Structure formats: structure tokens, C-alpha cells
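There are structures below to look over.
Values in this text are rule-based calculations from the coordinates and carry no lab data. Because the structure is a prediction, the values reported are computed rather than measured. Cβ atoms are built from the backbone, for glycine too; each structure is taken alone.
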Structure P
Amino acid sequence: MTSYRKHRLTAVGALLVAAGLATASLLPNVPGYEFPQITAMVAVAIAAILVLLALVPKQPVTATDEESIPWGGIWPLLLILVGFLLIMGWLGFFATSFIAFFLITLIYSPQRISLRGALKGAAIAGLFLGVLYLIFVTLLRVQVPQGILI
């Protein structure tokens, strides 16, 4: 398969996924659900631009232009995200987000894992979640999944 065909298939696939998410977000006509709808529409617009850029003829793509995907650094994040999705409904959005952000800061920190680093990561995750809470719950009044914690 040529490189152009791969790029076009990827762009069309991204557009289909974005359109599916937009459709799913528009189906529940519930008040307080505007933020996911706006986000889905922005994703559709970005994916449409990606498709247009993939269709425009340009210089030939060579093997040196493409970089391999560093899966060794990506798979821990994918595992954290899957775990996040599995326990968010039970534990609650903010508690699960705190755990996910804390694990991300520990795993992707350039320093070795230590007590000082763990406390620093917990403080950063707590501060970040506090800002998210203020923005989404207090200012935007977005409904977040509730669980046994927060």
C-alpha cells in the first residue's frame, strides 16, 4: 500500500470516528451536555481539515519523512486510560482522574520514583484536579460521572 493511500485512509478513518462521536453526543438531548457536543464538533472540523490535507497533492512522502511510533512509551498510558474508563463510573470522575494523573506523573517523570517525587506528583495531580473542578463544575456546570468518592 502506498504512503498516500495510508495517509488518506487514516484521515478518512479519523473523520468517521469523529462523526460517530459527534452523532453519539448529539443523540441525548439533555441540558448540561453542551460541552461534549462542542468538543465533538471541533473534532469533526479538525478531521475534515485532515482529510482535505490528505487529498491535496504534494511532494512524495519518503520513508525518512515518517517516524516510527514509540510503543514502549505509549502502552503504559493506554493501560492507564483503559483502567480509567473501567473504574470511572464506580469510583467517580475526580477520584479516578487524580489516580490517572498521579500515575502519569510517576511513570513519565524523568527522575527515578522516590517518596519526594511521589509527593510532588500527588500535589501536581491534586492542584490540576482542583483547577478542573473549578472550571468544569463551578464555572461551566458540566455534569461529571459520580461514584462512591467524588
Structure Q
Amino acid sequence: MEPAIVIRLAGVPVGKGRPRFVRSTGRAFTPAATRSYESALRLAAQEAMGDRAPLDGALHVHVAAHFPVPASWPKKRRRAALEGELLPATKPDVDNLLKVLDALNEVVWRDDKQIVSAVIWKRYSDAPGLFIKVEPL
């Protein structure tokens, strides 16, 4: 069995934005912030993959989204957040965090339909980032 692939992208995690529409043409487009984040994630995945070909077969994905603690929070609340007692029940939604994994198609796997199980968490951290672990099943 192939070893797990670990992808790390530093910075505040961004969920996939809603498609926007041009009224005059009716065309849909992906917001610039989403495109930029997906490009950065794709680059991080390419570095993690090295010379490996995209994975085939069923996959399990573990996603950990680490968010910064708001600077305005008092020390006691900040400590509780960093210890996992307070969780970021805020945007982005976990489903939108999973949708940015589309950027990994043809890099880590052939298509995201290969993902048969996924675990995702949102936590507070002093080192914000998106951490993805992909395991062949």
C-alpha cells in the first residue's frame, strides 16, 4: 500500500465561494479569492506529490482547518480556544472547505469522486492553515 500524502497550506483556510453570474451574459464564474486559494493549494499538493502520479482507487481524506484566534479575545478565552474548549463555529462551512479539494484533481488523485470517506475539523491555532492527509484504501 502506498504511504499517505500530507499537504500543508499555511494561512487562514478559505472555503469555496459561491459562483457569481454576469447578468448581461448569464455566464457563471468562480470568485477571484477562491481561484487564488485553489491555485495555492494545487501548488502545495504538487510539491507534496513530487514525481508521484495521481492516485487511483478509493481514498480516505482527513482535513484539519486551523483558524487564528481573534485578536480581540481576552487571554482566558484565547487559552480555551487554543486548548480546544472553544471551536470555530463560523464561516467557512465545512462543506465549502471540502469543495476546495477540487483543486487536487489530476494532481493528488484522478478525480475527487475517488474519495469514499472524509473527516474534517475546524480548530483554533496559533499556526493557521489547511492540513490534508490522503490515504489509499
Structure R
Amino acid sequence: MQTGIQHLHSGMAYLVLAGLIAVFIYALIGALGNRNFTDKDRKFGLIGLIPLHIQLLVGIIIYFISPLGFSNMTSGNAMADSVSRLYALEHPLINIIAVVLVTVGYSRAKKLTQDRASFRSLYMFYGIALLLILSRIPWSAWM
């Protein structure tokens, strides 16, 4: 079961990254083109939001069933080894921050009244979240 969930988490990462990149580019083009922020644009923002939240739920499950997650953190040796620290602390914490940023950016874009500000909210928050996620992917295990 753990292997299947880890494969799901790894496979969904591609979908999450593609969604965040697509929304970032779409919002940047919308802001630079002075387009109106319509209901279609709001729904397009969900392409990055929904997969990221599903990925978070799968990641939380992995964190508690994997020996590299919570059990590694409670063993007391996680901070001494950089790989253990990445899996037990850095990867989950930074990605939770990224999920919060995407959620705030999307919510903020819905509430803003100026079109350019709505697009700006999407591309800024999604862009920062994308950079955070890319910085904490365990590349050695992923590729």
C-alpha cells in the first residue's frame, strides 16, 4: 500500500507542476495583456489549486506511514542527516507553505475588483509557491 501511495504522490507531482506553471503563465499573460478577469479565468486558477490540495492529502498520508516521515522525525536522528531532514521536515513544511500561498493567491484573486490585480495575485502567489516546491523536491529519488 505504501509503495502505491508513493507512486501516486510522485506521479501527481508532474500534474501539480504542470498546473502551477500553466496558471502562472496564463495569469502573467492576462496581466500584461490588460484582459478582464472573468469567471473563466477564476476557474482556470483551479487547475493549479485542486491538484495541489490532493497532493497535500496524499503527502500527509505518506508522512505518517513512511519510515522517512514522522517516525524518522521522532527517532531524533533526522536533523543530523540532510536526506532525512529533507523528507522529515523540509519537504513537508515548505510544501505546506506553498499550498497556503496558492490558496491565499486564489482567494485573493477572486475578491479583488481590479482585473490586473486579480491576475497579479495569481501569478505572484502561484509563482512563489512553484519556486518553493521546486526547491524542496527530493530530486535524487524523483528522477
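Annotations for the structure displayed:
- Among P, Q, R, structure where helix-only ellipticity at 222 nm (-39500 (n - 2.57) for each DSSP H run of 4 or more, over all residues; to 500) as derived comes to -23000: P
- Test item: relative contact order in percent (Cα under 8 Å, 6 or more apart) calculated as 32, pick one of P, Q, R: R
- Which of P, Q, R leads on distance in nm of label points 7 Å out along Cα→Cβ at positions 5 and 125, largest value: P
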